[in-house]
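The next part holds the structures, each set out as structure tokens.
Rule-based calculations on the coordinates, nothing more; no lab input. Since the structure is predicted, the reported quantities are computational estimates derived from the model, not experimental observations. Cβ atoms are built from the backbone, for glycine too; each structure is taken alone.
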Structure I
């Protein structure tokens, strides 16, 4: 049985000490994506991929918006000073791939401070440290050129756009080997229930086919083709 279909396993991704586990923790982005489809809501972040296999993020967004630098150029941001353990840095660099807004210093500090990970609508650099320490980076790629004097912070803790999807401060971010997704706050409770239903049905399908039942029969029995369909 694959990791995706196994019962959600949070042993390698526990909630912070003293924090009640969130009901969506442990579900894959694939399951969350199907649940969002069921509700007819956006949330998947196309083009945003993990730096390395095994990277995972679960946490609340701390948002940073970038614009092209003026003259003189403004700061690329010291926002990590304000972030709390478990936060997710969500950086809107407009999808730019010609200059980075994340590198070695930020990785070192974020990893030390217990930041849950970083999602960038843009690129990162100095990836060796992130790979060495296993810091979760989800971006459009990697590129060596600095963002200093090319971009500057417009605002922090404001609504931002990532891959065409709005992300607000505090919005839930989930990311894994399939990519990254954000959960609109007003559907979190409903989404957890739907994820549970999808997970249970897909698990039963796997059990059936491994026991020798045909795929077509198993899918029909458990309503596979309706799992993600918008019920509105």
Structure II
């Protein structure tokens, strides 16, 4: 805990057997109270590894729901367990757990209700091996969103996030997509409801075992981001109210 606030790390897992152990070993349990792993019907030994390393809260999906669907289960369980601060960490070791301290303290001290680890601040993305096409797409989509949403984030596409409980209670995230665009819809909802977001520089690693979406799914994700941005703009200016923004 920090300042009597319960901290829960959620791990949305899919085919993470080769990286889960290393990720879990670096979680700072001096402040983290609980860890929840949700396995999205992995075809490998993710569940076996999770049990071996002693993760207490393990949830399994009977069929693959998708990245967004996995997060919904993660957040619902974290709220059920009384989390005050929820950290979403990928178990593929693409993001370092060593930033959990910094992210948690910003929320616990009520500086910001949302903190994201940005790969774009500094040179973390390129030096970490982000494919060039993904970097260019990231920059274009972020520029487009910042213009339509009147914000100044360095990126909207990181999977490393920390939330104050009140954010999850306010946002209707269960109505979002079950696919990868869930993350983007969530940040748009954060801004729509007036919450501020802090960014901290986050090194990242791209390697064979790290989960990543292929080119065709990246394109689909990109169009989903554009759609979310337009929906936000129309809803914010009361031109058309999207169901995402209640």
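Values computed for the structure shown
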read-out	value
Among I, II, structure where percent of Cα pairs over 30 Å apart as derived comes to 28	I
When FRET efficiency 1/(1 + (r/R0)^6) of positions 111 and 135 (r between Cβ atoms, R0 = 35 Å, to 0.05) is computed for each of I, II, the largest belongs to	I
Among I, II, structure where helix-only ellipticity at 222 nm (-39500 (n - 2.57) for each DSSP H run of 4 or more, over all residues; to 500) as derived comes to -7500	I
Distance in nm of label points 7 Å out along Cα→Cβ at positions 31 and 167 - structure with the largest value, from I, II	I
Answer label among I, II for the case where relative contact order in percent (Cα under 8 Å, 6 or more apart), calculated from the coordinates, equals 29	I
